[in-house]
Structure 1
Amino acid sequence: MILREKINCRMDQLQDWMESNHHLTHADEVKELIGSVSFAWNILSEEDRDYIQACQHAVEENMEWKLP
């Protein structure tokens, strides 16, 4: 699997976890997953970077994830 595919899979997992509010009960797992995509920050799209930052904020503040 190429790097971009791995990142996409991890971003999909992150989205699933955030939408199910997995971070409220398993913050360490979500932080680890965020770290596993953040290493490639320089090749991530601006949209992915913004999403990751929003996820980090929600995890740090123990906030429920709600879609607008």
Structure 2
Amino acid sequence: MSQEGVERFLGRLLTDRRLLQRGLGSVPAACREAGFDLSEAELSAIRPEDLERLEPVAGQLDSTIRRF
């Protein structure tokens, strides 16, 4: 997977609250659930505490671009 894959996964986390909650518990599980194939190095670089910082941003996104 490339930087593009990481960016797409992070974007999906921002627009899908359920997936973000899953990621807070397990980044690899959320990644698999969303169908992304990130390497171990990429997964280890995305820490649950980093995802906590995404929660406020995700909550401020316009509802027309969020997944429900």
* **Top of 1, 2 by distance in nm of label points 7 Å out along Cα→Cβ at positions 12 and 36, largest first** => 1
* Structure fact -> Comparing distance in nm of label points 7 Å out along Cα→Cβ at positions 28 and 44 across structures 1, 2, the largest value goes to 1
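Since every read-out is calculated from the coordinates, none of them should be taken as a lab result. Bear in mind the structure is a predicted one, so any value in this text is a computation, not a measurement. Cβ atoms are built from the backbone, for glycine too; each structure is taken alone.
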